[in-house]
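Input: structures, listed below.
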Structure 1
Amino acid sequence: MSVIYFLSDAHLGGDEESIESRKRQDLVAFLDRLHHSDRLYLLGDVFDFWFDFGTPPPAHHAAVLAALEEATRRGVGIAFMGGNHDHWARTTRHPGYLETIVGLELIDDPHTLVVDGMRLLLCHGDALGGARGTYRVIRAVLHHPAAIFGFRLLGPRIGRWLAERTSALSRGSHQPEAQVVYEDRLHSAAREVLSSGRYEAVVAGHIHRPELLTTDNGVYLNLGDWIERRTYGRLENGKLTLEDFDRSGHEDDS
């Protein structure tokens, strides 16, 4: 029986090595358990930073990239949606490393998934309902072809150094009050999508707060994160669930 999985916000490369090694180990184990008929949707910020400079990716991503490549080789369909940290999987007009070497399918944000008549809206979550305030301008600039071209000219050494500094500053600026605002906005946007009647479910990430909420109009699933909680989504036989990664591999026996 085919199963569809959803995962986001591992932020690989964004933490100290003791945390990174456990994230990588658990993610590789998760990928190794996928069956050939399964499908996986990676919904953004899988990498704390990813930009295809046309050169080999950082060595610390090797284990996860190898596991992703092996999964696609045995028939697992894996789709990749860029988040606000790893949108730049294709930085030219041509497919990049994740497509040509790893075998991932790139999908836009948002993305409509139809399974057995069930319509799901998949998104990272940072711009569901439209980006707001200054972030709208920042996001537009970062997604603009001219900015992407200019950043690519910096090269991997300078570019990755700059991204690491920016990411660290961004994490340090996240206050609990702001987190509540982000959650409320995403809730409101998801409810609006569901109330339109076009979708039975909205699946998102971004806020690192796992939640499965059933409303009168459908289901809202937030995938949480793969940093502390190791949560992910699962769709089987029309039922959408929020799961915790089990290191024992018990799910394989179900």
Structure 2
Amino acid sequence: MGDSALRLLASLGDAWVPDAITFYVVAVIFVATLIRSTLGFGEALVAVPLLAMRVPVRVAAPLAVLVSVIVAGVIVVRDWRHVHVRSAGGLILTSLPGIPLGVWLLARGNEHAVKSVLGLIIVAFSIFSLTRKNVMHLGDDDWGWLAGCGFLSGVLGGAYGMNGPPLAVYGAFRRWSPQHFRATLQGYFLPVSLAGLVGYFVLGLWGGAVTRYFLWSLPGVAVAILLGRAINRRLKGEGFLRFVYVGLIVVGVILVGQTIG
């Protein structure tokens, strides 16, 4: 074997040796996955911004979506009995018209204004829901609310990759149990994330760095999924809803903070 071949093999080996950035990526993915597996949403605002501090967005975004597919797939396979199929399907269908509007907002809109207004609305709604005793309760699917939340989810997903908040609001209105909440949202995220992943692949954004960080993150992802599932099963009714609203407040504050920053 020639010297050039040996140097090539050595360089390939070095590329797969973990460094400080790899450990950082693994830690961020673990925390984001734990949040997603516990509540069913919220990892997008943790993963991509924190990853983008150390790796290019061209790597951070596809990596986050790839992990999202794995998390959603595992949860749906294990907890498919808890998925409200009609609700998940309705949310997916009604989100489709909102995606082009979201893309247009991303291209033409004022990102700071949109994020600020969205963040303030989410915070105000969540504080109102936490302090009010009699919050709206939808005993069955209300197609007006479902279409509205699905459409807004598509808009936010198309613009900023943040489908979760409107879905969480609808799940809170339906008063789904923690298990149904978590599983149903994954029934939405799985096909949506798969579509996004295909898009990244077609655009050539699923490269070697994405694969390397993903493989290094897999053990932590597996542990976070199991740990989040165990925490989710310990949460009950109103206590879980409080976690959801607090999570939404954090999301809203981060959005406003991003515009200020």
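Work out the source of 1.6 here, i.e. which of 1, 2 gives that when distance in nm of label points 7 Å out along Cα→Cβ at positions 112 and 200 is computed. This figure was derived from 1.
Thinking of 1, 2, which structure, once distance in nm of label points 7 Å out along Cα→Cβ at positions 80 and 192 is computed, gives back 2.1? Source structure for this number: 2. Quick check on the output: -12000 is helix-only ellipticity at 222 nm (-39500 (n - 2.57) for each DSSP H run of 4 or more, over all residues; to 500), derived from one of 1, 2. Which one produced it? Derived from the structure labelled 1. As an exercise: Kirkwood radius over Cα pairs in Å, for residues 104-207 alone, calculated from one structure in 1, 2, equals 15.4. Which structure is it? Considering all the candidates, the number was obtained from 2.
Highest-scoring entry among 1, 2, by relative contact order in percent (Cα under 8 Å, 6 or more apart), is 2.
When Cα Rg over 2.2 N^0.38 Å is calculated for each of the structures 1, 2, the largest result comes from 2. Given that FRET efficiency 1/(1 + (r/R0)^6) of positions 72 and 176 (r between Cβ atoms, R0 = 35 Å, to 0.05), derived from a single structure, equals 0.35, which label among 1, 2 identifies that structure? Answer for the origin of the read-out: 1.
Computed from the coordinates by the stated procedures, all read-outs in this text should not be read as laboratory data. All values reported here derive from a predicted model rather than from experimental measurement. Cβ atoms are built from the backbone, for glycine too; each structure is taken alone.
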